[in-house]
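Take a look at the structures below.
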Structure P
Amino acid sequence: MATNKKRNYRVTAAHRSRVLSMRVDRTLRAAGIQPNGQSIRQVSAEEFHAAISASKPNIKRGWMVDVHTVDEYRGMKCYLTADGKGGIAVGKKGSEKGNVASLFSVGGGRKLSKLLPYAVAAGGRKLDCFADGLQDMYAAYGARATGQTPFNDEYAPDGWDAGEGRPPVVAMTLPNSLNALVKAYNPNAKVDMKKVKTFKGEDGYDRMIDDRNRQMRGGAGLALSVG
């Protein structure tokens, strides 16, 4: 006599990331935002580090892409696009929880329309970047600037050339959910850097980050992005 045996299926991180990728696609398209169409999958720290390291030389102004160590990526949720030429990492714990890092894309910003919303859906809530146009790309998806600190030659990234300018570093917050991101989406949004508080001095970066984190804890208004 046949018996029905209950089967236990193990839901892996890779499976959850594929399901989330499809949900992000559906949500964006329903709002009239065209994602890049590539699926996104969660990968190991080793695979992510190898992919971003291989891609960085092929990225215009790749010095602005921050490559962390494998050990540091182990403290993050790491994601890659299907072709392995785009990705993003989100901090998992402590003060780095929700921090979005190492967003990269070979071929320009074509993958941003999927990667940043995906990062928010995966728990990303804050980031910092060089204010060389990136701040406006993020502002289109509801990111808001909380502070900036001048470029410091002493801590310039590898590959930087003085001829490429000295853009300040800007700290930003992200919408607190994918739905909030969709509602805030404005392709014409810009950050008025003249209105963003500046933190100077050798400890300017640290004070800027501390100030952003305090604002996030306090729920203060951060309406610094303007259309």
Structure Q
Amino acid sequence: MKALIVAGPPSAGKTAVILHVARRLLAAGDKVAAVKFDTRSSLDPELYASSLGIPAIGGLSDYLCPDHYFISNMEEALEWGKSRGADCLFIETAGLCLRCAPHIEGLPAVTVVDSLSGLHAPQKMGPMLALTDIVVLTKGDLVSQAEREVISFGIHAANPRARIHPVNGLLGTGSLGLSGELRQLPELDEAAERKLRHDMPAAICSYCTGERRIGRRYQSGNVEKLRPESPHAEPA
């Protein structure tokens, strides 16, 4: 089975891109399945099933960090995909934190970037963009050619190795080349013993365990403070 991790900020077009690419893989005779990791709710599994008729499940992290929940359930997601006889399994992440690092060594990684997110967006996306294999650039029809070139330059600056695929999420234009590249991906044996390409965000503090009161006296664990003397107010 081929497995593909699809990450990106909210509303960047991850699900739309997967739908277009999966539709082309199905037309080529491949069996496709999808897993969606989200936080509080998601209609995407039903959308995959109703639009494409493919097996699809969702996992909700609720109060947990979505990427920690995601990586803790990677083995289960892959085992489920194999049990469904999938040739290709799409694993979509919630992508709420630009510090997120969902990509895994040995698993093909795709990060979806919204052309409307701003010219400086690639500088803010961290390892989710810097360590991906493929960047899908969506909504390019809504910005000028100059803006597309600037954001593409920013993507290459953040990740010189990544291949950029412009895809129209509404019409599916550009998904043919992407689906062709995905069909050439190697098959995956298992996720156990593999490693993340980057460490996950650290968040072990009193607020992680349910504290709601604000103030130094209530803060404990992994807490960082602003340094007022710093021009960028970086954490201590």
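For distance in nm of label points 7 Å out along Cα→Cβ at positions 123 and 155, the calculated result is 1.9, so let me know which of P, Q that is. Here the read-out was taken from Q. Quick check: 18.8 is what I get for mean count of other Cβ atoms within 10 Å over residues 83-90, calculated from one of P, Q. Which structure matches? Going through each structure in turn, the value belongs to Q. Look at relative contact order in percent (Cα under 8 Å, 6 or more apart) for each of P, Q: the largest one is in Q. If distance in nm of label points 7 Å out along Cα→Cβ at positions 171 and 195 is computed to be 4.4, which of P, Q is the source? Only one of P, Q returns 4.4 for distance in nm of label points 7 Å out along Cα→Cβ at positions 171 and 195, namely Q. Quick check on the output: 1.5 is distance in nm of label points 7 Å out along Cα→Cβ at positions 51 and 67, derived from one of P, Q. Which one produced it? Computed on structure P.
FYI, it's all coordinate maths here, none of it is from the lab. Everything quoted here is computed from the prediction, not taken from an experiment. Cβ atoms are built from the backbone, for glycine too; each structure is taken alone.
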